[in-house]
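Listed next: structures, encoded as structure tokens.
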Structure I
Amino acid sequence: MTSMLPIIEELADAPDHKARARWLLEVPLAVIIRDQVTIHRLLSAAGFHEGLAYFAAEIAALSATRGRDGLAPNTIRMTREHARIGVQIIARGGAEKGAVL
């Protein structure tokens, strides 16, 4: 028996980067914040570098001080969107391991 929550076990049991990418795009952001240490460890152990980049960008955006417009700074938002595009391509099965996005 594991101490991980079922939603985190889904990531731990993901068979490939495509499944990990889908998980990252679908998981509630509250889970990303709450379980960030475990998620980082699982993505690192899997060697999912694109996922780690997206994960870091999402954490930065969620943790950033927002401006008067309620948004994170442009640099953080652009970094997150760039990383998200890469993960979306992987989730669709459009990029092989090590491919340039």
Structure II
Amino acid sequence: GSILGPLLFLIYINDLPNCLQQSTARMFADDTNITVSGKSIKEAEVAVNVDLNNIREWLLSNRLSLNLVKTEYLLIGSRHNINTLEEQPRVFIGDEPIKG
């Protein structure tokens, strides 16, 4: 609850994007969005799961936790491509599925 609390938190998490290999991070206050793209859904699914595992390891190393209730993924693409998906991407952090 101090005035410096939010600033110290931002300094503490400033190196989070360094753990990402295939995605881009956008951070604002205590929210982080990662963006990944691919030529196919499967390619993007693999890439995001690799980086989510990297984030999981970073969180463990920094003694932080992720609120999975507030964690979601959003699939963006053409209406045709999204409507013809046979199954939704399977996105996980550790063993926990992320809802889409």
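Comparing FRET efficiency 1/(1 + (r/R0)^6) of positions 12 and 60 (r between Cβ atoms, R0 = 25 Å, to 0.05) across structures I, II, the highest figure is found for II.
For which of the structures I, II does the calculation of distance in nm of label points 7 Å out along Cα→Cβ at positions 44 and 68 return 2.4? For distance in nm of label points 7 Å out along Cα→Cβ at positions 44 and 68, the value 2.4 is produced by structure II.
Supply the structure label, taken from I, II, corresponding to Rg and Dmax of the Cα atoms in Å, for residues 28-75 alone with the calculated value 12.0, 35. The read-out comes from structure II. When semi-axes √(5λ) of the Cα gyration tensor in Å is computed across structures I, II, the figure 28, 14, 13 traces back to II.
Structures I, II were shown, and relative contact order in percent (Cα under 8 Å, 6 or more apart) at 23 was computed from II. Kindly point out which one of I, II the value 4.2 was derived from, the read-out being distance in nm of label points 7 Å out along Cα→Cβ at positions 4 and 92. Structure of origin is II. Here distance in nm of label points 7 Å out along Cα→Cβ at positions 20 and 36 was derived from just one of the structures I, II, and that gives 1.1; the source is II.
Given a value of -20000 for helix-only ellipticity at 222 nm (-39500 (n - 2.57) for each DSSP H run of 4 or more, over all residues; to 500), calculated from one of I, II, which structure does it belong to?
I
Every read-out reported here was derived from the displayed coordinates using simple, explicitly stated rules and does not represent laboratory data. What you are looking at is a predicted structure, and each value in this text was computed from that prediction instead of being measured. Cβ atoms are built from the backbone, for glycine too; each structure is taken alone.
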